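Pasting the structures in now, so scroll down.
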Structure I
Amino acid sequence: MAVASVPLFDASAVNSCFDLEPAVRRVLQRHWYVLGEEVRRFEQDFAAYCGVPHCVALANGTDAIELALRGLGIGPGDTVVLAANAGYYGSTAVALVGARPVYADIDPATLNIDVAAVESLIQAHRPKAVIATHLYGLMADVQALAQVARKSGVFLVEDCAQSHGARRNGAIAGSVGDIACFSFYPTKNLGALGDGGAIVCKDERLASTVRSLRQYGWGQKYHNDLAGGRNSRLDEMQAAMLSEKLPQLDRQNQQRRDIAARYCEAFAGLPLVLPASVGHDYVAHLFVVRTPSRDALREHLRTRGIATDVHYPVPDHKQAVAAGVKHAELPHTERACREVLTLPCYPGMQDGQVQQVIDGVRSWFDAQASR
């Protein structure tokens, strides 16, 4: 009998608990498809969920980072500090506004940006902003980063694309920095059925600026008041989907954590580096292990019908488009990119599929030990 396939992500399983047809009908019956009632409703609800007064819905998560930087007045000649192990999305936004990236090394335990490294780079480079990515769904030490940033007069941008609903020391992801950026790509913890993104913030003027930038920089219709504007609008259908799914976000995050905890228990004692936390500061967007034998383990799992991925194999400062960018030594970042491996972990994943992943990983290490 063929081994059942275990996908890395299964949209049908994730969305099986939702009845999305009423949301579709609402949009179709209203015949208003862009920047209407559904977007306003979602912005209000998501801002309340994040514990901040303002949300501006956008076309995707990368636009969210770019327009956040533009809203903060960051442009050519400015410097932005960020980590180099998060898929080049932050670096893309920095490049789009014409600023210069300066890469901080990561904490080897959490793989998030290291606070001490950030503090050192602030003193050396006088950046205008720091981007803190909550990687794989684990919140960075964002409160310590906020203290460092504010002491130096530097903006803190939270990249929450992988951390919807994560909470640390009483603060939810997106509520600590000067502005926070979200993606609603279908695989995210709160995923649309297409592209989508948003910023959230406490400052009304900043929210108003981003709201203008998402629609060509208009102050009023057909009056372009702000440079750097673009067309970056979340459509009504995606907003309606997100409004239906938001009330179930915490429940689905717990399902992710439960699978992660089961993995951690099963893999205890194996020569694998496991996630640093499976508590409320971790929403298990991705379950990532580390091993120097990453590629061999990945091939073994493939033969057993288990899909995996690498998030992310090439650090930002080693990308071809980054040639010539000066950077400090980043040993922890480079080692992580050589060793990280993502295993399936998503709401709706069946117990048998979880066990298949566990058996697949353990069988590889058992084989290695018997050699």
Structure II
Amino acid sequence: MKLIAQVKLQPPKEQHQALLKTLEMVNDAANYIGQQAWETKTFRQYDLHRLLYYDLRTKFHLTAQIVVRVLAKVADTYKLDRKTVRSFNRHGSIAYDKRILSWKSAEVSIWTVGGRLKVPFVAGDKQSELLKYRQGEADLIYRDGDFYVHQVCEVEEAPTHDPSEFLGVDLGIVNIAADSDGKTYSGGQVNGLRKRHAKLRGKLQNKGTKAATRLLKKRSRKENCFASHVNHVISKSVVAKAKDTGRGIALEDLSGIRDRITVRKGQRRQHHSWAFSQLRCFIEYKARLAGVVVKLVNPRNTSCTCPICGCIDKRNRPSQSLFSCVSCGFSSAADTVAAVNIGRRALVNEPCFSPSPIGAG
């Protein structure tokens, strides 16, 4: 499995300026390539290489390998869409391979327009462990005045086994997650923070001053970083519980849910900021590392089906938090009931249909 190890560079002032100039020079070259590709309708990397390689070497004073990397960067963007000319931020990330970036014990040797530099970096225990499995490209990123290197690492997955039981997990907004054992992970703190940030953004945007713009930029990632941290904590807890009890994990397949349902105007911001996809992604990759099976199930009627008698009725859900069966009278927390149904549904084998042989009646 491919994971990203993020390390923070700590360059002295001279190295900082050299790295910044490198980003600007390489992205200027990318903008030049993007314009030439658009004007000549040449979009494949091989064709761009033949057309612009020597021109780039002369015009921007770049080395051979960095020219190859920037040509690949532009060609990749045109693979997505050829309807408009591609342009790049002057401080946008650039890709390095092992020929122009190598790792030492506490330094990274990296190519710049001012020559090869050995730049010190800091990394946590997890990132240091991941770097042992580094493989492929790394990206140099400039963010909020600091430089980071994102290195691709190839990590082996733990072997899996077919579980006889699944830990059902219901994803939601009021409660971010609830498992079939009765544990809930409240979304109150995250939702409160999102609401507070939305009000603050509105005030700052209405103010429109330079100071307000600076504050907006400074706070731009705080909300997302906090929500990601919460999702990491929840996913780690869910995977650890499933691994310790020898169970698999059953999740709802919520793909396309925003297209399938509508909400009131006052709930749109909360609905569209629901990070269920990120939480599912975190659970899946942590489960693969731990050797835990993850299965996606159809979420239809999981919240209004009685786990005792099997009665399916919308009236079984009289409120957001309560489940009360109109048939047998069973009552419990609604999210826990949904999680139990999800876990049970994962044990049911999906029907397998084979196409009829040609000529069959």
Structure III
Amino acid sequence: MKTINFSVHSKECNYTISIGNGLLSQVAELFDTQRYSSIFIITDKNVQPFWLDKLRSALSQRCDYVVLDPGEQAKNISNIACIWEAMHNAGCDRKTLVLTLGGGVVGDMGGFAASTYMRGIAFGHIPTTTLAQVDSSIGGKTGIDFNGVKNLVGTFSQPIGVLIDTTTLATLPRREFLAGFAEMVKHALIRDDSYLKALTRKSPLDFTAAELSDLIATSNGIKVKVAQDDETESGERKILNFGHTIGHAIESLSLKTKQPLLHGEAVSIGMVIEAQLSQFKGYLSPKEVQQIKDVLQKVGLPVEVPDLPIEQILSMLHTDKKNEKGTVNYSLLKSIGNAIYNQTVSEQIVSQVLTRHMTNAGNVTSIIV
């Protein structure tokens, strides 16, 4: 088992991220569950048949649960109300421990519900997707989508711990498994170019369980170093949003189509666009932009913008939480392995870059500056 410590110095908050194979059976020990009056599990219909009973059997005290519909579309205030109601009906009190068992949607919603129920009770994350294991379960962000805007409502609230059992990845569909590699590539691009080589030395599907644990630990280490000193994203933590300003806009709009994108897929496309914007700013070379695109394609991720109205993408950009005084702020790359934040780019250039990378772009080959 590998462990990484997350410490928020401003709050004297410390917790452990545990990574390994078969850790679900150790949940009572790793989360010291006997300290709590009861356990309440939040999961979804995709995860329930595989892992809910295994988790419950590893717990000795009273354990209630709620099962949600899966997917980003479920990440809304109506389902939060369902969680609160289920917790109230189960008699959850201020000494109850909430456990989130699932991917990023379950973790974000469960953390938000726990951080607001009775003005905040303890929760722990048990992420079961690649994406959640390397990103969303780490750092204390919770939230839901609202009015068509991703993560518009939420809190910064840290879990008591994160238990990453890599065994759970075996039940993921191939597409879900690969989507998580977008965030892993992002970690390499913003902080560690040598990690990029480790990620691409073989196909994601060919990594052994031990190798995958090492990669997950590396990603978690990068995120912890960036996030723990900037819990509320007022400064350097913004570099973790590389690919997300464009990616979130594309993801939100795609959810209204017949071919919705997974979060990691949208972030992959967003990274290509924002790498191109980094080139426009004079930071990256065309060769580096192509390298980023090649890496994402090599790990099986999309790199072209789906057929969405450009004007709607541009409009969605103004809802991004990093914006200030109406200005869209991007996190871009100064070089591979070195990210910067609060970067501005004209809407005209963004529009042209998006158009160039549209699935149906055809013969659009240059950007007019």
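Nothing in this text is a laboratory measurement; each read-out follows from the coordinates by a stated rule. Because the structure is a prediction, the values reported are computed rather than measured. Cβ atoms are built from the backbone, for glycine too; each structure is taken alone.
Here semi-axes √(5λ) of the Cα gyration tensor in Å has been calculated and equals 34, 27, 17, so which of I, II, III was it run on? Computing semi-axes √(5λ) of the Cα gyration tensor in Å on every structure in I, II, III gives 34, 27, 17 only for I. When distance in nm of label points 7 Å out along Cα→Cβ at positions 153 and 313 is calculated for each of structures I, II, III, structure II comes out greatest.
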